[in-house]
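**Student:** Listed after this line are the structures, all set down as structure tokens.
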Structure I
């Protein structure tokens with residue numbers, strides 16, 4: 001009979017893979033080769049392996065496991081978007097980084113953040129002591145489950161959050177640079193653009209609010225009054241951005257000379273819409289994004305964007321959460337990641 005005491009290190013050794021690969025298979029992350037996934041699953045089945053949370057709970061020991069909660073809701077299309085691919089990358093990187101420190105990750109994709117059952121499942125993962133801490137990605141700036149867990153003393157890491165006055169030492173936050181959108185406006189202004197439209201992100205998320213405020217702040221400093229009809233809501237979604245730009249082009253005679261998008265995914269949607277109306281990029285309209293996703297350099301024309309080091313963000317967030325588990329912080333930990341202009345073919349001087 002198979003030895004039931006086998007652990008994840010042994011499974012990784014028998015399968016000839018890394019421990020992070022075993023964790024990705026357990027968490028059903030899709031960036032594992034099918035034959036590798038089947039091999040690991042077969043070993044797990046043969047040895048009847050499961051993480052022994054109950055024994056650790058009874059012994060009062062840490063589980064050496066982090067809960068990773070990702071909000072991802074494909075509202076407008078069943079197609080895979082760059083935003084979805086970015087989420088997949090984040091899942092995989094948190095698992096890999098945690099594995100480097102001998103931590104497992106239990107991941108849960110939250111489709112509807114307002115669903116009470118989802119909030120209950122998040123709470124149970126903490127209260128049942130299945131996890132030592134939680135990392136939250138893609139959630140509204142204020143989310144009751146996050147605040148409840150912070151108030152209960154659990155270690156919580158959040159990517160993209162800013163709630164004034166909340167400086168608990170068990171809340172680790174990593175944010176985007178507040179100046180990125182302003183720098184993007186200044187870049188377009190330096191190219192001679194004065195007629196600048198924008199596609200905004202999700203106003204529920206801090207980064208959506210942050211970029212929106214920065215856009216208006218930058219335009220005001222430059223003495224430009226944005227046209228109301230040129231402020232478009234895309235909610236960080238490519239397909240919604242495409243639909244909104246198509247509506248915009250159908251009802252507006254005056255065209256901007258540049259469109260600034262709050263992320264690359266929406267920029268791709270905008271570019272598709274412009275192409276369908278035979279509007280040339282950048283001859284007729286320049287398009288600029290933010291994130292510099294891995295597809296931006298390969299797009300036609302290649303997308304000008306502001307590069308954000310997501311790998312650095314995830315490493316800082318994950319490693320600080322682990323550090324706080326092992327030795328509780330006595331002071332708040334807040335980090336900001338800057339961006340870098342990557343000028344390509346989608347923008348030009350006028």
Structure II
């Protein structure tokens with residue numbers, strides 16, 4: 001700071017922010033005036049340097065798709081854009097968002113009927129983007145407003161996948177010869193995910209095993225993208241070709257490429273939806289492919305297959321997922337057995353004893 005000939009003080013202020021230099025000359029009648037203007041300029045630059053929430057979402061886009069599977073990244077991307085839009089955060093600075101703001105948002109989602117698992121994903125997405133911001137802008141003091149936020153207690157529990165009806169299962173077996181019937185039949189007897197079944201090639205079925213190495217995902221435009229397996233390492237696996245499937249997965253030299261295809265190309269989302277909807281009507285099937293995958297797990301349980309072996313066939317990253325399905329099946333069976341006991345008590349005329357025992 002130096003004094004000019006006209007009696008005023010002047011100072012060249014240089015502020016470095018995010019690799020960029022901001023320069024301004026400030027003037028004042030006193031040193032205090034210059035200091036105040038310097039502080040104001042630095043505060044202005046700091047405000048400019050802190051990105052808005054929408055800018056952060058945009059900057060997070062590429063790293064998000066590099067870190068997660070395509071579908072997960074796309075889901076997080078949609079969550080963050082919806083959060084930004086519904087809360088009017090397009091021009092809000094990321095440092096302005098507080099924990100109470102996030103909590104209020106997820107509470108609104110719960111009040112509107114969103115399931116707890118979906119709300120958990122919302123909190124995770126916001127938490128992740130602020131973790132990214134802390135690294136990306138390490139010269140700023142950025143707190144994570146989602147780190148202490150929990151799923152509201154009134155959020156609906158996640159819906160459990162019900163097993164297909166016996167009628168559905170029989171119709172899947174009967175309809176294997178229909179167009180796209182093999183797709184449902186394959187899901188039932190292999191436990192593959194939809195994305196894995198769509199990516200399956202004839203060349204992947206040999207030596208008595210289905211060698212799962214790829215998955216088909218649909219991008220935002222519905223185009224099919226064949227990707228080396230990226231969901232989890234457990235997804236890369238070998239599933240036995242069980243006897244019901246063996247006649248349908250035999251292939252000779254002429255059978256090559258995708259088992260389910262359109263002109264040799266993997267099915268686009270519109271082609272898949274059209275084929276599945278037509279099949280459901282013709283076969284009188286009301287369940288989903290995911291329910292058929294769970295039916296395979298149910299069969300494993302009923303056959304006494306060890307949970308670790310079933311987890312390997314299903315491609316579960318954690319055996320806990322398999323055990324949860326096994327437990328659900330067990331509880332359902334216990335419920336059915338208990339209902340048999342109640343019916344027996346009724347026949348024996350013992351129900352009044354239970355009604356009057358209170």
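Bear in mind that the values in this text are calculations on the coordinates, not laboratory data. Model, not experiment: these values are computed from the prediction. Cβ atoms are built from the backbone, for glycine too; each structure is taken alone.
**Student:** If mean count of other Cβ atoms within 10 Å over residues 119-126 is calculated from each of I, II, which structure is the one that comes out at 19.4?
**Tutor:** Computed on structure II.
**Student:** One of I, II was used to calculate mean count of other Cβ atoms within 10 Å over residues 7-14, giving 15.9; which?
**Tutor:** I
**Student:** Consider the structures I, II: one of them gives -16500 for helix-only ellipticity at 222 nm (-39500 (n - 2.57) for each DSSP H run of 4 or more, over all residues; to 500) as calculated from the coordinates. Say which.
**Tutor:** Answer for the origin of the read-out: II.
**Student:** Which one of I, II has semi-axes √(5λ) of the Cα gyration tensor in Å, for residues 39-182 alone, as calculated from the coordinates, equal to 27, 21, 15?
**Tutor:** This value belongs to structure I.
**Student:** Comparing relative contact order in percent (Cα under 8 Å, 6 or more apart) across I, II, which structure shows the greatest value?
**Tutor:** I
**Student:** Given structures I, II, which gives the highest value for Cα Rg over 2.2 N^0.38 Å?
**Tutor:** The structure with the largest value is II.
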